[in-house]
Structure I
Amino acid sequence: MKDLITLAIESSCDETAASVLKNGREVLSNIISTQIDIHKKFGGVVPEVASRKHVENIDIVVQQAIDEAGIEMNDIDMIAVTYGPGLVGALLVGLSYAKAMAYALDVPLVGVNHIEGHLSANYIAHKELEPPFVTLIVSGGHTHLVEVKDYGEYEILGRTRDDASGEAFDKVARAMELGYPGGPIIDRLAKEGDPKAIEFPRAYIDDGYDFSFSGIKSAVLNYLNAKRMKKEEIPVADVAASFQDAVTDVLASKAVKAASEKGYKTVTLSGGVASNSGLREKIQKFGEEKGVDVKFPPPVLCTDNAAMIGCAGYYRYLKGRVDGMDLNAVPNLQITE
């Protein structure tokens, strides 16, 4: 059987990324051009700026991915591209480019859900992984607990009712004037602090699988404001450690609980927050206690990248999914659609 070569494109937020994969799981190249330094001065991603930078970068990034993979344009068998969720202007840049390439090369175009991409990163990192299993997808925009019944077949068990976990990390970091992006900074500081120094709330919501992070975010802000009003010194490392401990407690315990109650022996972790060392340690600890195997990808596959999109697109293609030139960006796309 002939190897299937996929060119994948990702531009849902502030990373312009392109990747070439062989048979869905073998990454031949994975190029990521990040805009973090540009958006850092604004304290967050500015959609219009992100879109303009994608326009500037995408041709260079795609060509670099093809060159690094050691292939020619006519070796490409299909093109996978993120079409949602994300920033609409940013999505349209990658989608328009992918459509043009698919049309010019006369190859299939496969639209990929960005959230599905994140969970597919584990297929690349763990070649033996096959559905079914439970996955926890945690990033700046998403916190989903999903039952993966088969490739492309999902059931959402729980999701955040307010802030995404990564969003809470960024907002707390901003309130502490630590800089952007806040997640890695808090993770680094947490290693120097006492996670039991401050008792922040943990929202378990009726023992179900949903999440809520607005309460802990407000608790941290109230703590910081009280310290500032009294002109007391803020124990930054202790706040970071205590906040991270509270968030990861809920994330890890619910993920392992869902796998255990659904009868699965595997839970995977994916998304930007999956790089958090505190979350990795805690979910492994809880998994060992319940006899659940925990898998997560390397950090480069946790952040937005095109390799994960190519992997998800490959399995969509095998199931007969091919999109037309009328495929449009869907900023609020759900994983079950």
Structure II
Amino acid sequence: MSTELITRARAGDGGAFRELTEPYRRELHVHCYRMLGSFQDAEDAVQDTLLAAWQGLAGFEGRASVRTWLYRIATNRCLNVLRSTSRRPAKEWDVPRFEPPAPSRLGEVVWLEPYPQHLLEAGLEVGPEAHYEQAEAVSLAFVTALQVLPARQRAVLILREVLGYHADEVAEMLGSTVESVTSALRRARAGVRRRPQEPPPAPGTPAEQALVAKFVRAYSAGDVDALVALLTADVRVSMPPIPLEYHGRDDVARFYAGILRHRAYDLVPARANGQPAFGTYLRDPDSGRRHGAGLLVLTLAGDRISALTRFDNDVLPSFGLPRVLPG
């Protein structure tokens, strides 16, 4: 069937080309997201990949599968993007009537977006020799760690340890050697050290639901003590593209004492990167309307929360969430 579709597509049949490539579109999008850390940039990279594949179909020799060929194009398109784009500037603190306390540190990764769960589930593909489970391979912690790596190391780690390609296949994709790929993988592994912590409760289980419900009650009530009681000792709060980070219960408590004081938030549930998430809405005391204050993603570890990541309002539409809720 693939041979027939390739023949028809080479003859200019756009329908055949779409039938040939559409099964891989969503997983290519997830791959580009891991490479670029951006949902929107990943969409652009996939469009460029499919255009390049359409234009270069005559050169497809069939030595590798169509899927591998598309991954080679997508990976190199992402590497081109990473080489050509300058580092995006950090954003200034933008919450009115609150001056944040001194951060624990300034984050290295300021350009990061969450991935909507309803789109993610159709795009999770890992190979039989992958070293990462599906959930871990798209978690915010992992995607963040990838963005710190040099671009080529990032590509090698994803292709080898997430997608499970062999070293010789990766060398072919990147126009490199097996020795170079092996060296890059060794350095990438050292750069992405897994943070030891308890595994999270399985999605949708009573354990996850109970922990999330406690968080919602504490956050909505502005109860900082109850919120801090749910956190691990080494909890981290980050808010890309704002570079401020708060580490540990004490610093996080100081931060949320200011954020939640004299503010009434409503939380609308969502899910991102396999993790519980909420659209946060700040109530206007005069009109009663609730204005979006961003998307908050929770990282769970056992029966505690080990990280909270807040994203700008711009991501809300991707999750089907409005910017304003009626009063």
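Since every read-out is calculated from the coordinates, none of them should be taken as a lab result. Keep in mind it's a predicted model, so treat the numbers as computed, not measured. Cβ atoms are built from the backbone, for glycine too; each structure is taken alone.
Given structures I, II, which gives the highest value for mean count of other Cβ atoms within 10 Å over residues 152-159?
If we compare mean count of other Cβ atoms within 10 Å over residues 152-159 over I, II, the biggest value is for II.
Of the structures labelled I, II, one was used to calculate relative contact order in percent (Cα under 8 Å, 6 or more apart), giving 16. Name it.
II
Of the structures labelled I, II, one was used to calculate FRET efficiency 1/(1 + (r/R0)^6) of positions 96 and 232 (r between Cβ atoms, R0 = 41 Å, to 0.05), giving 0.85. Name it.
Of the options listed, only II reproduces it.
Here percent of Cα pairs over 36 Å apart has been calculated and equals 20, so which of I, II was it run on?
Structure I accounts for this read-out.
For percent of Cα pairs over 16 Å apart, for residues 112-159 alone, the calculated result is 43, so let me know which of I, II that is.
Label of the source structure: II.
With FRET efficiency 1/(1 + (r/R0)^6) of positions 24 and 304 (r between Cβ atoms, R0 = 41 Å, to 0.05) coming out at 1.00, pick the structure among I, II it was computed from.
Checking each candidate, the match is I.
log10 I(q)/I(0) by the Debye sum over Cα atoms at q = 0.15 Å⁻¹, for residues 120-215 alone was computed and gave -0.66; which structure, I, II, did it come from?
II
So distance in nm of label points 7 Å out along Cα→Cβ at positions 224 and 280, computed for just one structure, reads 1.4; which one of I, II is that?
For distance in nm of label points 7 Å out along Cα→Cβ at positions 224 and 280, the value 1.4 is produced by structure II.
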